[in-house]
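K.L.:
What follows is a set of structures for review.
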Structure P
Amino acid sequence: MFEGLFQPFRLLVILFMTAGISHGQALTPIVTFGGADGSEPRAGLIQGGDGNFYGTTTQGGANNAGTVFRMTPAGTLTTLYSFCSQMNCTDGSSPRKIIQANDGNFYGVTASGGNAANCFPNPAGCGTVFEITASGTFSTIYAFCSQSGCPDGMFPVGLIQATDGDLYGITEGYDCFNQPFFNESCGSVFKMTLGGSLSNFHTFDGHDGLEPAGLIQASDGNFYGTTTYGGSSWIAPGLSGYGTVFEITSGGSLTILYSFCSEGRCRDGAQPTAGVMQAADGNFYGTTPDGGGLGKGTIFEISSGATLTTLYNFFVPNGFPSMGLIQATDGNFYGTTNNYRLGAPNGEVFEFTPAGTWTSLYSFAGTDGLYPNSLMQASDGKFYGTTQYTQLSSSVGGTVFNFGYPTATPSKSSLNFVTRQALNTTSPAQTVTVTSSGTRLLTFNSVTVSGNFAISANTCTGAALAGGKSCRVSVTFTPATLGLQSGTLTFTDNALNNPQTVTLSGAGVEPVTLTPGIFTFPKTKVGNTSASHNFVVKNYLSTNLIGISYLTTGDFGISASTCGSTLGAKATCTISVTCTPMQTGTRIGQLSVSDSATNSPQTVSLSGTGD
């Protein structure tokens, strides 16, 4: 609609912006539809309470009218139901997204089929609401346009289950400018019990919106959604407006929070084709596929006070967003675009951070899918989605795909500096290797260490690792106190198992030790010499110990020694000492070793008994 407005900017945008587009993320097609098992999924997936995934295809199946399917996390596909299995398609055809209700069953809508008698715009029927169990037991619980003039609505888009337990949904309507013929022509919001009793919650008239595109229930209990057309700019046939964001209370009172194209050249966006989502900050976020400062749509935020902020303007190279957003466990937003991407005109998956950074995560090539639908994040942390086609020329196929956060795996869960380290000296480094696995780049925010440990080398901080790639961090130990000490090496990143920790341990000792520190010789006859006892001198320094000398006091003497005047780094020697009591009773003395260490001299308290 706005192509002509932005032609002067297009070449400049392409030349200036394409260098910033990210490529190379891995994405895995799990299922490729072949027709018999369904074709052309036009909605995303949900994860059931049993851990499996459920979705629909709009074509294919036993009657080429679409399916409901179940897929295991491993990718095993089971067709639960093929539509148009009943005479005149009273069960419906071309199903859209399903939900799982609190009764454990699944509910959804079909875009056509059902009661064809009153559905003048579509002889095939105006759509249905259906229920299906996890085992595939199917029932149609409502057919739209069951009443003359279709006051109950036509062409449903989707369902939600509200906190009151009832189902709420929207219908697109038909030909808003012929309301004398179709009371529901601009679309509606409806309410339905699980048993199929429907009541009209709100009927749009163009001025308050036209063709609602999505519906959620927010934390305040009210309902929020968008309309693709209508709003304050709705004037007359041919001037249908550019869409709205609306709020509707539990009592059915509707308020337009925002009408798009309120700014010149629709810089605020136009014609949203998906609803809004409520983020962790309480505000609402959504997309428009048209308008914006660069002509290919926007990402917008709207507060509960109805203030709209354009957060991002799409442009020619990164396509236009046709689906809505989700907010993942990392706090970032994820969505998809369709078409018009240079070199990859088949759509892509993108990430958008609350800080405003937009990143292309994956560009579809065709064999892996064309035109992605909305995303969801599963309990395993991965993202799952569907694409509409795999062969654009014949408009068949489609895929189920997934991609996920990477997993960071340290090579060791602990580093133990087993050799006791001299106080205030630094140990040799020990290294931990972190390996990335998964389908997204592993990016590190920080690598930190606690205790008397330090990072001596680090290739992880700032790294962006593809699956199978590694980085390394080396750690040293410099004890400031004696005894056992501990610390933690922590990797903070975008991995599913963030953060990763490695426990650190070591022991601080004096630079030189003389052991044992106390020794008592057995009773010995006066004038006789006891058996010798060996005392160990240990040099914990990484340098030679020099200037070594030693002596004893009292009735104790050195009988032998392997210690010279120099002792090598990390080496040991022994000094043998005997006791020769010169009189009866307790005898006391000392072995003393002097050297170049800071804790020189090292001493041993000696005692014995003369008999």
Structure Q
Amino acid sequence: MNQLLIAAALFCALSYPFAANADIPMELMIVTPARMTQALDTTITDTTVLDARQIRDSGAADVPTLLRTLGGVEVTQSGGLGNVSSTFMRGTNSDHVLVLLDGVRINSATSGTTALEHIMLDNIERIEVVRGNVSSLYGSEAIGGVIQIFTKQGHGAPAVNASGGLGSHGTMRLAAGFSGSTDADSYSINAGAVKTDGLSAINTAIAPNANPDNDGYDNINFDAQVKHAFNTDHQLTAALFGTYGDSKYDDAYGVPTEVNSTKVALEKYSLASDDQLNDQWHSKLNWALGIDDSKDYLDGIENGRIKTANNQLSWQNELRIDENRRVNLAVERLVQTVDSDIQYSQTERTVNSLLGGYLGEYGTQQVQINLRQDRYSDFGTENTGMLGYGWPFADEWRVSASISNAFKAPTFNDMYAPPIWGSNPDLLPERAINQEIGLRYASGVHQAGIVLFNNRIYDLIVYQNFLLMNIEQARIYGAELSYAGKFGDTGLNANVTMQNPRDTTTGELLLRRAESFINVGVTRHFGNWEAGAGWKYSGKREDYDINPPFARTTLASYSLVNVSASYMLSKQLKLSLRADNLFDRDYMLVDGYNTLGRTLFAGLNYQQ
């Protein structure tokens, strides 16, 4: 920890980073950190916002590619585009990250994770990333944080957008949309398609039984949202979303001629009523259904299927006590069901939840309090809370601190899968306690900050003696540092994460997580041109060898350089060029699995 503090002090002598991008205004209104609308510069929990322009200018195809650029976030992938990804926030497990799509769970109740690799970016308007325990707002899974993805909404005059491009490995992308609004109605409709020939997911020099052919990926996605305002106080919104991925993958323990593939459908349906009942009371009643439907195929024949449905009903009420104090009261009901060709001993669970939140300003100081209770039909009740404090002690400076606890419910695989998998119906939730303190600076086009965090996780579920048990513990502490600023026409963004994610029982590093990683990005505007370059570094990581007896092994550190350029052909039409892994570095994120070498992509974007 002393090394972390010394490095943090040295970094802070140069700058105190704050936001992901200097172009994101601090007065931007966001909702995820408190489940109430607030300005970015008043948030107590560490929050990053990626807006529509950043998403569009990134040139990234999917959500995992974009998340890799953020401080505190690591993303691994078992092969190329469309293959299984895992997201680690602040060193916590991949199933300790809650993903919401417009506030809706679309995760698998069997694996406990969300298939982010199938969410493309063409129909995404904004992403809010909150680091740290936020179970007191959202319930299970939010030990490491929350990633909330917002789809596009209609606003302004009717307008068309379209984009397309070609790249290495036979990659093709197409997308189009139409959106707009009138006095009473708004609408947004978007659709896209992605296709790539990919590369062999597994390195056959390491695992020779894998099929050496390329593992391609196809995706079709769409979303639609319609909102009608009956008057200034009452509006109704209906929305749907679907993304359908077909990915080939390799089996390290099969035969070189077999062909494995997975078809995954992620869907979301929702209906919401927003009502301003009086000057102090805003009510939102929301029904939603989130679906994760996965089918596996061997040589074209289905050999496995599993479907999760998250049926969600919530009623949230924001009460304004006065101009500086607000209360949030909510009740929620979640019914999770599993349909599979695997025989689960139980296929449904119900979660009834109560939430109370408070945001208050006392002069220049801010206070946030959250309390939540989740009652599970299968293992009982979990209570979580958060206490946070923020103080802008000078015009440009602000300090914040918080303490919170969180939990992660055992999955259906953990409790109800066939006994041969080691399932245990007596498992308890995994639990965590997190403390953090942050120092932030913002002045004009320069924004900066440092966050120190300490997260202790108890009752971790591990497989031992052919049974899953709550026996492990972990402690993750570290520092996140970042800087965002502009120097004339040049923009600079940088973030550094230093962490110590360890199993306290064995003293070993948690798998696939580095003790340090860095992202640096530079952009330059000149005339109709914009050029950019990014550098990513990740330190060594531990993993299990892909081959028996599956001993622990070390994945080497790596660094990558990406470059991009764009040219405005007209006010509406932009040409973009991108080269990832410019120097064709060979590296691994998961032992035995290939990563893409140098790739090129050229695209056109039309925005009316």
Structure R
Amino acid sequence: MALAALMLVLSVAAACTSGPPPDTTAGPDQQIAAFISSWQQLETDQAAALTSDPAAAALMLDEVTGNLNPDKLSVTAGEITRSGTDSATTTATISWELPDAGEWSYPATWTWKRGSAGADWLLDWSPTVVHPKLGARQTLATRTSDAQDGVLVDRNNNQIVSPIRVYSVVLLPGQVPDVGATAATLAPILAPLDPTITADSIVSGAAAAVAAATAPADPAAGSSTPPSSAAPVDPKTIGYTVINLREADYLTVKPQLDPIPGLSFPSEVRNLPPTRDFAKALLAQVNPVAVEKMRGTPGWKVIIVDTTGGALETLADHPAVAGQRVTLTLDSAMQKAAEASLAGIQEPAMIVAIQPSTGEVLAVAQNTAANAQGSPALTGQYPPGSTFKVVTATAGLDRGLIAPGQPIDCPGIFATDGREIHNAHDFALGTVDVTLAFAKSCNTTFAGLSTQMPADALPLAASDYGIGLDFVMEGATTLTGKVPDAPATVQRAENGFGQGDVLITPFSAALMAATAAHGAMPMPVLIRGSTTTVDKPAPVRSPQVQAGVQTFMRAVVTEGTGVGLESFGEVFAKTGTAEFAAADGTIHAHAWTVGYVGDLAFAALIVGGEDSIRTNGVIAQFLGSVPH
């Protein structure tokens, strides 16, 4: 009896101190990972099979991923919370990388269930699995909006590149009985607009177009279509584009072109500068930089739509962002005036203009011959001739060897270490004010002055003006020339009047003139808001040196080699001719004129121009056409 009672007490105690056995079955981790992996790989049927309603899930997953068409889908599951033995929740972060849009991320709460212990966990399906605001018979979609691109303008807010209708003059050889006769009629009409067009060029161009269009496919070129299966080309449809004309030019020749059979005139609108050759070489460099800045960012949004495609709610909205307005420092009127000043010159010729007070590039003009060489106005390196006497005079002023009003000798010939240096036509002035020696461009005076200075005197003075420095200016590549140390006396003498081993560019010549005007080298800039860097800063010139250089340069116009410029205001200048040996061994000379007036610094070069009288004429025409 006592034993039975004890066993009853122990049984009751055991019942009071132990609960149900712990749930040791696997959680939904593997199923969640499998669902995420399948959905990320856009294998929607496999993902749907892991849900409580595979048919509905597959339909919606297919529709949503098809509408959004993601470049990439990333899904990350958070911590899993168990509520009972057969239910669990997790918050997933869903990130879509959408084409023509961007990245869109949001959280969604998922519930996973199983029918009994040991059964598979399944995602409790509803549209909220995809997005928490998505309902039945709804899906997601994207909408994009175009962005307005920026514009390219000059310093005066004139649009540099704008939409212009362009007409193509197309010859259809298969529609004319005699291509040669048609070409002979067409060439004189178009040659004034493009001198390269001749009857022969039209005939050969048309023949090449026909040959290219009718040539059999070359298997070696990678064509996947056998020649026998290619559609035959109708000879009457083959065209050769003789020229593309802006609408204004096309209208001037249209009455002459219309009666000629076998021509067509398709047109399209293109973004073009104001004239055919406007800043041609410069814009070729600027445009790629400007286009990136001007490109707008398209807008996009993700919306919920119903079965008819009607928008119900916007889930993400990123409005379009317009492109930047890019302002070049160029003055369009000045650029056109500079180009007009060079138009009649056969040799390569160029003008660079810079604003001394700011360093802003006002014009970079080249004629047709210079354009054919690339951008020599910015990167072409040439001996500077007597324009380099600005640097030599600066070095002499720095050292107290010369000063305005101080006498100096200007012999016809200066000899040093067996080398004779001559003035033009061996002119001699005798002992004169150094200002007059500069104005009359005495080679002998400045060759002798250079021999009195150390080997690095001219390189140091040149760098004060930016010559020999390396600039990184957004929008264009520039070079500035070189001035090496001259340990030998003869080398120093030759460098002193801009021959020898000295090289400059039209760009650095204009910068030299701007520095002479400003006192300190201005940092050149082409795109407003950009920052130009240089490998070595140039120091400020002392007031005495600046005044001395300006006195010398003013005398060039009042009593020296630039007297033709005196009618354009208070002009300061230096002219120069720089000899060079041509390929045939004959000696020729480049012609230079550099200077400034008011807040306008300029440099003109005619390659092989022989005499600075020609560059003086170019500058006179330029200054006569622009305010200064």
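K.L.:
P, Q, R: which one has Cα extents along the principal axes in Å, for residues 211-522 alone, as calculated, at 113, 46, 32?
P.N.:
Answer by label: P.
K.L.:
Tell me which of P, Q, R gives 19, 57, 23, 0 when you compute P(r) over Cα pairs in 20 Å bins from 0, in percent. Don't jump to the answer; show the numbers that get you there.
P.N.:
Numbers: P: 17, 37, 18, 12, 11, 4, 0; Q: 19, 57, 23, 0; R: 15, 28, 24, 19, 9, 3, 1, 0.
Only one of P, Q, R returns 19, 57, 23, 0 for P(r) over Cα pairs in 20 Å bins from 0, in percent, namely Q.
K.L.:
Can you say which of P, Q, R returns 8.9 when distance in nm of label points 7 Å out along Cα→Cβ at positions 83 and 491 is computed?
P.N.:
R
K.L.:
For distance in nm of label points 7 Å out along Cα→Cβ at positions 275 and 563, which structure out of P, Q, R has the highest calculated value?
P.N.:
Working: P: 8.2; Q: 5.9; R: 3.2.
When distance in nm of label points 7 Å out along Cα→Cβ at positions 275 and 563 is calculated for P, Q, R, structure P comes out on top.
Every number here is computed from the coordinates shown, using simple stated rules; none is lab data. In this text the structure is predicted, and so the values were computed from the model without any measurement. Cβ atoms are built from the backbone, for glycine too; each structure is taken alone.
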